[in-house]
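Trainee: Multiple structures are listed underneath, in structure tokens.
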Structure I
């Protein structure tokens with residue numbers, strides 16, 4: 001079993017209803033499995049990762065954009081060092097699983 005690692009996160013912009021955060025992780029890192037109360041959007045800027053989304057795996061490469069549905073367990077696994085922008089509603093709530 002791979003060790004779970006928290007991503008590096010930096011707030012890029014914050015408006016009245018949306019927040020944009022930069023998220024990055026190193027090659028081989030597995031980020032915590034979680035779900036969110038509301039949908040959000042991930043935009044890959046550099047590197048490659050796998051989005052483990054319920055029963056399917058989605059490979060995300062630079063330029064790819066994916067809407068992560070609300071209340072769906074998901075987890076990111078870095079294949080290469082990656083950098084992404086995560087856009088979400090300000091009132092979003094996360095629940096993490098082990």
Structure II
């Protein structure tokens with residue numbers, strides 16, 4: 001992971017490294033989110049889609065193999081929040097992604 005990738009920590013209002021974010025989640029007893037193959041996901045990770053997904057509310061389909069960078073955990077053990085080019089507020093199910 002490159003040194004220039006940071007995650008915004010809403011609790012402290014600061015930009016922190018993904019490893020610090022993961023350590024903070026473990027220390028506070030955060031929910032463990034695992035991808036389709038069982039890898040532990042953390043804020044700032046990049047994931048790859050393992051299935052074509054139709055996006056509700058649009059006519060767009062996200063293709064298998066699409067890389068989504070800098071995910072954010074939502075507190076739910078199966079949902080991750082992410083940004084994608086033309087889709088605002090995209091939430092993906094962890095069962096459809098694989099950690100890169």
Structure III
């Protein structure tokens with residue numbers, strides 16, 4: 001079973017929000033997933049705060065990465081900004 005860490009689209013039309021999930025690679029984009037790891041809002045919460053908002057549970061992400069899950073390109077960038085990639089590399093170096 002190949003596991004990917006990827007985005008699942010949620011939200012209204014023209015106002016996307018995404019969940020960062022661990023899912024089997026063969027599943028549909030919005031299909032079944034194994035675990036929710038965080039959220040991503042590319043449009044921000046309001047007009048006053050237009051930058052992206054990301055909430056990631058780094059401990060869960062590190063656990064999935066240690067089990068061999070592969071993040072997609074966009075999710076890898078989000079994980080790098082959240083600090084999950086650095087936590088994973090530090091845990092890998094400690095072993």
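Read-outs throughout are calculated quantities, based only on the coordinates presented, and are distinct from any laboratory measurement. None of the values given here were measured: they were computed from a predicted structure. Cβ atoms are built from the backbone, for glycine too; each structure is taken alone.
Trainee: Work out mean count of other Cβ atoms within 10 Å over residues 16-23 for each of structures I, II, III, then name the structure with the largest result. Numbers along the way, then the final one.
Mentor: Numbers: I: 13.8; II: 16.6; III: 19.9.
The maximum falls on structure III.
Trainee: From which structure (I, II, III) was helix-only ellipticity at 222 nm (-39500 (n - 2.57) for each DSSP H run of 4 or more, over all residues; to 500) calculated, if the value obtained is -3000?
Mentor: Checking each candidate, the match is II.
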